[in-house]
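Alright, structures below, take your time with them.
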Structure P
Amino acid sequence: MVELTKEYIEHIQERLETENTEELITEFENLHPADAAEIMEELKETEAAAFYQLFDEERSADILMELEEETRAKVVRHLSTHEIANEILYNLDSDDAADFIAELDDDVKERVIDEIQDIEHAKTIVDLLNYPEDTAGGLMAKELIKVNENWSVLTCVRKMRRQAEEIEEVHAVYVVDDDDRLKGTLSLKKLLTNSTRTKVKELYNPAVISVKASADDEAVAIIMQKYDLVVLPVVDELGRLLGRITVDDVLDVMKEEAERDYQMASGISESVEQSDDLFRITRARLPWLLVGMFGGVVAAQMLDLFSLEENGTMGLFIPLIAAMGGNVGVQSAAIIVQSLANESIKRGTIGNKLAKELGVGLLNGAIISVLVFGISQILGWEIMLATTVSIALFAVIIFAALFGTFVPLALDKYNIDPALATGPFITTTNDVIGLCIYFGIGKLILGF
């Protein structure tokens, strides 16, 4: 692990400027690709491109995949299509190679594919590009070890040796039938401890968990997390083995999903990066800002409907009512969204969730209301005003808890991302309805 200090980066920049690359090559001989990528993120474009050239083809390919997409694009601009095709892609697994190709412009993409000298590798990459990137097919790699159930142990070992020459890491040995349908997995222990004449069909474990190529990437992540899998085989509609997904691919999916949910909860309607252009970022943020704006206009109209001239002090507590309603609603929505994401909510438990949130709302509402009433008496508020504020808070908190629970469940039922519920929609709606409740109770108690 490298500590990236300002002095360390300046040291690298000085060496690159003086073209003293021999010293840098020696210094970074054992540098991990992730550390190299982290250094490149701190360098200027030309410096990053020069730094990249210090490493051999295999490590360069690994470093490139560790970079942020924006930095990777800058480095690629300094490479020829031949270098991309036969130095980078040649040293990447098929899934990473397909992801890399997908980032290129269409004209560059075609030229790079045409330049690939390994025809089989090119066919594999093109095949993977046909799958949507948010599916199991878009995540999988084709490189794997598979054996036929009718092979003997001796034949199996010979075939595996040949297959292993093309694979960097062996995560599992898959067993297939004559039609290439997945039958199970074979443990290395059984392979090594049985007679060379024993058939694979007598040794393999048929209890294998697989996923179809069309499965959503989030479903893949849930399956691998649920069953604590390091690798997951991918099959087609007929059960034929297509490839495998490793846990590092799923970690990327989970990270991207968390980032997307965070953006949606913040009122950003599409996935954006800080490096995106001005109009894309504006387009992503504006829709929910408009929702908030219209909600504010509705709230202003309500204030106009309820004359505060006789009880102007009620206006002082509008921020308190709005803040409590918004906070409680977002808390409830966040818990439900999290439960939906990890599938801890089952169909039969939805009623229990609503009842539980109602109980939480009642308890929180009672505590907050009593505290506000007590503080109001210490500060010398009028008893009727204190009663109005306390009762309104109690009602608003209960409503916000139920609303924050119900909305994500309703969105999920209609296949709309429930993460939308934790942002401006919940807070704006709670503001408007909370003010209705507040002034309605005020009208009943204070009679203004």
Structure Q
Amino acid sequence: MKRSFQLTALPALLVCAAAVLVTSCDKTGNQNQDGEVLNLPKVVITAGEAGETQISFTIKPENATEVRYLVTESSEILPDAASIMSDGEEADPTVSKEYVVDGLEPSTPYIVLAAARNADGLTSLVSKAEMTTGVHVPVLPSVTLSNVTVDGNTASFTYTLSNAETSFWLCLPSSEPAPDAQGIFSAGEELPADASSQIEIENLSYETEYVLYAAAQNVDGYSEVASALFATSEAPVVAPEVGDFYYSDGTWSSSASSPDPKKSVIGIVFKTGAASDDLSDYSKAGIGEVKGFVVSLTNALHIEEAWYGTKEVTSFDWTIMDPTDAGTSQSEDDFSGYYNTLKIKDFAESSYSGLTYDNLRAAYVAVNHMPEGLAEGSAAAPAGTTGWFFPSAGQMKELFTAASAVTASLEKVQGDSLAGDYWSSSTAADSVRVYSYCIHYDGATVTVEALSQYRVWMVRPMLAF
């Protein structure tokens, strides 16, 4: 009886198991164990357009409270849904919407991945779409210069930029070679990315033609060089003052400021305007009205050849010939240095076939003075001046009267001190001998002596302008 029960019971158990199996098989994939319908989240990606560095796509969510997406190169390991929901960009879970991702590499295959999660915490399967960015088309930048205006020695300009990451400008005299784009970037100044501002170029030389250059650059290369030609205005006429710096181009500037670094200082103004006691005819030098007188930065210098090489001579005989009355002024107070110099040159021409170092030395080194620091081939003195001359006794005395202002300027340009013993072009003749005036200055006191022309003293060249 016992075995029979067990056998009877087994079919009953099998029937029950079959019933459970049937019930389970009758459920759909969106039902739980209790037969309740599950609203599983879902997301669909539709590829849009692909540009050179960007792609667009549409994400359509269903049954989602949170949606996220990632864009990755197809060569990389693809993340799972959990990683996308953790690290991805947030998308709108309520509506179908287009998204744009920029900053991608050209000609590169990408995969767009998305996943969704619902209110029950269920996560969807990963949706993906494959897209490839477009081929890179090089686009060179461009720069345009405009509205170049000039005010005295200052110029200004505006500009426009296109497809430029950086841009530079450079201004050069038109006499200099035109630079290429790399040269502009190397030597020029950077233009602001905001092209709304006006750029000023200051401290240009007056009456000079310039060319303004500009170039731009981006990842694809340099732009063509833009250029604009302009010229600065005439220099304003400002009356010179004692102590002013006098330049090799015939201009001057106030000693209240530092000398113009673009110019060469050749002397210091020690007197302004014409002098009343002056026999000189400045029209011979093309000067209509004398604006002032300039003393050289340094004493006269002569290089002599010796058996051991060369030596610098800084003190000179008035003459190495017979004592000479060349018809120069015989006053220790007049301003006739230019007049005296012409007289000495005429005398040397008629007596020695010309002024040389081997006859009237003091006058020769004054007339042939060459300022230091001038470019090779430069004129020793500017056009429109007398050129360097042998100063008179009165001019040397006037120089020492203005010594305070002149010395202050000389010190700024490392000029020679004024203190010393100097020849003048003025003579003092009597019935027996011919003398010339020597002026002694110790930094405070001035004394004048008529001495033998064979004595050896310094010479300080001057010019009138």
Which of P, Q yields 4.6 for distance in nm of label points 7 Å out along Cα→Cβ at positions 230 and 414, as computed?
P
When mean projected area of the Cα convex hull in nm² is calculated for each of the structures P, Q, which structure yields the highest value?
Q
Calculated from one of P, Q, helix-only ellipticity at 222 nm (-39500 (n - 2.57) for each DSSP H run of 4 or more, over all residues; to 500) reads -5500, and the structure in question is Q
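FYI, it's all coordinate maths here, none of it is from the lab. Predicted model, so just to flag it, every value in this text is computed and none were measured. Cβ atoms are built from the backbone, for glycine too; each structure is taken alone.
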